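Laboratory data are not the source of any read-out in this text; all were calculated from the coordinates shown. Please read all numbers here as calculations on a predicted model, not as lab measurements. Cβ atoms are built from the backbone, for glycine too; each structure is taken alone.
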Structure 1
Amino acid sequence: MKLRIYILIILGLFFVSCTNDSELENEISKIKVDFVVERFDKAVLKAQPKDLPQLKKAYPFLFSKQVPDSVWVNRINDTLQDMLLTEVNVKYANFKDQKRDLKQLFQHIKYYDKTFSTPRVITLTNDVDYRNKTIVTDSLVLIALDNFLGADHQFYQNISKYLSANLREGQIITSVAEDYAKRYIFQNKRKTFLDEMIYFGKILYFKDLMIPKVSDAEKMGYTEDQLNWAIANESAIWSYFIEKELLYSTDNKLHSRFIADAPYSKFYLQLDNESPGRLGQYIGWQIVSAYAESTDEDPLSILQKDSEELFRKSKFKPKKNG
């Protein structure tokens, strides 16, 4: 009888939570945001050298004064650039779904930050500079579409598989959200492994708030199998970090082992090749989420929280296997 009551209580709380989430999303969906997606990539594809002054006038911030016009004329006439722009145009002839995703992101940011102004959104190419797929400023969102053509695209043949895996359409909105997260996060220090985990955990928590319809796997840049591996091994990962006394370590190698993009995480154990990279980010996400769930604190203020205090008050306990 007691078990049945307990189950009913849990189910009741679950349905209340779902109802509250639904009401919140309904409220956010009514927030007005107006913007157009400006296709600089399409403009360059169609341009002739004589059109350069017009392009410079429309997009002055994309033309450095240190770069002579001759460089741009050469780009416009270059067959490789033409091929790159053509591939982008084929893949993204229609940007309707991506604009919807961006609108929902902006609505969520505006809900949590009343001072937020809808930016100017511009698509372009950047010679597959996958370290700078998107750029966000106070007034601009730049999206380099040649970094989102699909993991197996011919342009990515010389890029490591673990990196090219995320050069795909689904990562556009998560990349933009991550750039915004970095503008809201404050941490006065990132010296220890714990500091690093919390910092990246805050980025993922921001994604939870701002792009809730995106899957957890997509937020992490994982496959579903990789995410399931992290979930199933969460307790073991945490035990390893504790037993090896890694939390307060300032060893720089920990970043490449557990935080940075990598084909797998480096425990120096037989299971390494089975693991996804960036497991330190995943654990940081769980810590920040645990803190958020245990307090009624304003979500954006959580992003400003000192990592040590956040960790202590989170009372984080990893999920047990099974």
Structure 2
Amino acid sequence: MVRCRVVILALFGCLSSYGQIGGNATYQFLNLMSSPRQASLGGKTITNIDYDVSQGLYNPAAINPEMDHQLALNFANYLGDISYGTAAYAFTIDRRVQTFHIGVQFVNYGKFDGYDNAGIPTNEFSASESALSLGYARRLGRSDFYGGAAVKIITSKLEQYNSIGLASDVGLVYINEDLDFNLAIAFRNLGVQLKTYAGLQEHLPFEITLGLSQKLENVPIRWHLTFENLQQWPLGAPSPARVETDLEGNQTDEQVSFANKALRHVIFGAELFPDRGFNLRIGYSFRRAEELRILEQRNFSGLSFGFGIKLNNLRLSFTHARFAAASNTSFFGMQLQL
């Protein structure tokens, strides 16, 4: 009996929100943003080297002693009422051993009605995925470089099909304290399926991300510049929905310029008052903006903005991200100093 698996696969592709590459690998949820703060800065920032324990989910090299005994819980009512969230905790053994990090990512696609080939209703079914990670980072000798790695156990259930995967993330960070400048690179989701859904081995969503950030000297702003999906060129491809037809019926495909293809790798973010008890954040993803824009209509796809508040040992964060005219999402988070 064939269930309505097409619905799941469609949601699975949409969940990544990257129409050009979303269907090339399984476990796409692994590359979703790790926290409201990261989401508000464009979605894939890897250069926050501070108290933000959720950052260790995306770049293990960001794990540091300032995260000691920080617990973060983040939740988003994602596209199509999909529930997505993360949790993270870090603890420092001592100055020599330094800091370990534990993280969880989960996504619940909800309930679906099943149908057979004849369209006759069958049983209701569900779909969900999760990943448990353990990470560690330390300074490399007496240099200004810090390296980190994380191992992830991935479980996925799509209707009656189950899959288990094993992956790792590796990161490297350079910190210049004199200039308050960070440079980071992360190699994400290096791994393999240990158990396939139905005998077909699929790739994991491997991604290379490069990031730069700096706090301005005389202005309370830290800017972030991120280059995503460096393992693939080009990201841009002509969209079938943007084919132009003239009066004679001749069709012309969309032309994607070199500059457009290059910009799709770029994410920009800025955080106002990054060291204060209240801060504002804004980000812009050029790829999300280009792939989800509507012709001749301004819908601000790719834009995200949010804020953070510190109340004693508690930090609260909120982010609103624009995807398309008919689909936006809000991300809530809290971090507690235990």
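Using the calculated result 2.9 for distance in nm of label points 7 Å out along Cα→Cβ at positions 189 and 277, pick out the matching structure from 1, 2.
Working: 1: 2.9; 2: 4.1.
Structure of origin is 1.
Determine which structure produced the value 19.0 for mean count of other Cβ atoms within 10 Å over residues 133-140, calculated from the coordinates; the candidates are 1, 2. Checking each candidate, the match is 2. A value of 22.1, 81 for Rg and Dmax of the Cα atoms in Å, calculated from one of 1, 2, originates in structure 1.
State the single structure among 1, 2 that was used to calculate helix-only ellipticity at 222 nm (-39500 (n - 2.57) for each DSSP H run of 4 or more, over all residues; to 500), giving -2000. Before the final figure, lay out each step's value.
Numbers: 1: -16500; 2: -2000.
Answer by label: 2.
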